[in-house]
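Just so you know, all these numbers are worked out from the coordinates, no wet-lab data involved. Treat the numbers as computed from the prediction; the structure is a model and nothing was measured. Cβ atoms are built from the backbone, for glycine too; each structure is taken alone.
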Structure P
């Protein structure tokens with residue numbers, strides 16, 4: 001049965017994790033749109049199912065249009081940005097899902113588990129209410145330093161690496177599964193940090209950084225230094241000397257992974 005326990009420990013906006021989307025979530029959808037290649041990988045991993053639970057659903061990215069979706073999102077700011085045609089999201093958290101055992105054929109969680117205050121409890125709840133596959137889109141924290149951003153703002157990468165759970169912890173909490181690397185396309189439409197691996201100028205836009213919660217955990221002087229150093233290196237050619245090949249590289253093998261737990 002459900003173990004729903006209310007809204008304890010949440011911000012005024014309802015955000016349940018370490019990031020306050022009431023403060024940083026405005027304009028999120030201007031930068032974070034579902035990337036078709038990632039979307040296809042998630043849909044393929046869900047398989048032949050009819051109902052799917054999207055936990056930490058945010059503005060609805062990656063929700064399959066051909067399935068019966070139930071969305072859970074604690075942040076009022078993010079629920080308000082769900083586009084027309086998406087189901088209204090339930091105000092709840094991963095560790096307190098208001099659903100009976102085995103309610104859904106499948107479940108998904110995209111770019112969210114690193115913000116759950118209790119990863120094991122949340123994933124245990126997701127598995128409890130899901131009969132079949134659970135698909136988690138996340139980043140492997142051990143691979144984040146591959147991104148050139150580490151040279152310019154190591155604080156942002158380090159804080160992100162400290163937030164993302166080890167991939168094997170996700171697999172274990174779900175009762176087993178496999179991990180699949182997801183190469184990131186050059187013109188990725190979902191503006192998480194590594195999406196700009198070949199378009200460094202885009203990260204000079206404060207809005208693009210605001211749409212990546214890691215940047216909300218570093219002090220203003222890191223933003224200032226990053227903008228100054230990257231602007232300088234783009235102007236004098238240093239960035240292109242060191243990383244210019246990325247501008248024409250079709251995909252980047254970064255930290256993005258899909259954890260797929262098949263269920264019963």
Structure Q
């Protein structure tokens with residue numbers, strides 16, 4: 001028997017494309033076999049291929065996406081989704097995290113060194129990223145926290161105490177950044193908790209994010225030196241969940257966390 005493909009080797013971007021594809025097919029009342037007959041210039045494809053596309057187990061061609069767009073009256077949506085999600089999808093599951101954040105109903109994160117990207121000010125982001133396009137892309141992601149429809153995700157971030165003292169830019173940049181974090185916390189846009197700096201806990205392996213989707217699927221993102229790594233393997237997700245619980249158990253309460261940040265602003269960056 002052939003070994004079963006691990007869920008972690010399926011790109012979440014292909015899964016996102018496949019879910020949308022399935023919704024259109026089912027709305028038309030078509031089986032996988034019936035829709036498959038319309039592909040490949042009328043020669044058709046096997047229903048197993050349609051299933052593989054819907055389950056994110058294969059990357060279809062743009063020609064196939066165009067044919068399906070026409071067959072399902074998608075008005076160009078499949079081609080747009082192909083360009084955004086499928087064209088650059090690779091295995092294993094490396095992909096742009098910004099395609100997951102807008103789909104999440106809950107975002108949880110631990111940040112040991114820097115302020116979370118969704119909370120960064122323009123000056124702070126510029127000090128880190130330098131390039132104007134990269135800064136704009138990071139700031140544009142923050143719209144997910146203030147959108148009206150669908151409602152923004154429930155966002156909680158654990159900031160290691162080190163990140164409050166770690167000079168990024170200059171003192172003015174740090175003061176503005178931490179005051180922004182305080183504002184976000186006070187407004188309820190995000191739940192911010194400070195984790196007292198310790199060398200023993202599991203979170204010291206690095207920063208990570210966990211997105212929970214509407215169907216309760218969890219996808220994680222971990223920082224690495226070369227690039228971020230997106231993770232969907234159940235065993236890996238379970239490990240990251242345990243790490244999050246362990247780190248959160250060390251975190252200060254929200255009110256006390258905001259007071260700690262205010263104190264750092266007064267004593268270190270003013």
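Points worth noting:
- Computed 0.97 for Rg/Rh (Cα atoms, Kirkwood Rh) - originating structure among P, Q: P
- helix-only ellipticity at 222 nm (-39500 (n - 2.57) for each DSSP H run of 4 or more, over all residues; to 500) from the coordinates reads -12500; which among P, Q: Q
- If FRET efficiency 1/(1 + (r/R0)^6) of positions 38 and 198 (r between Cβ atoms, R0 = 30 Å, to 0.05) is computed and equals 0.95, the structure in P, Q: P
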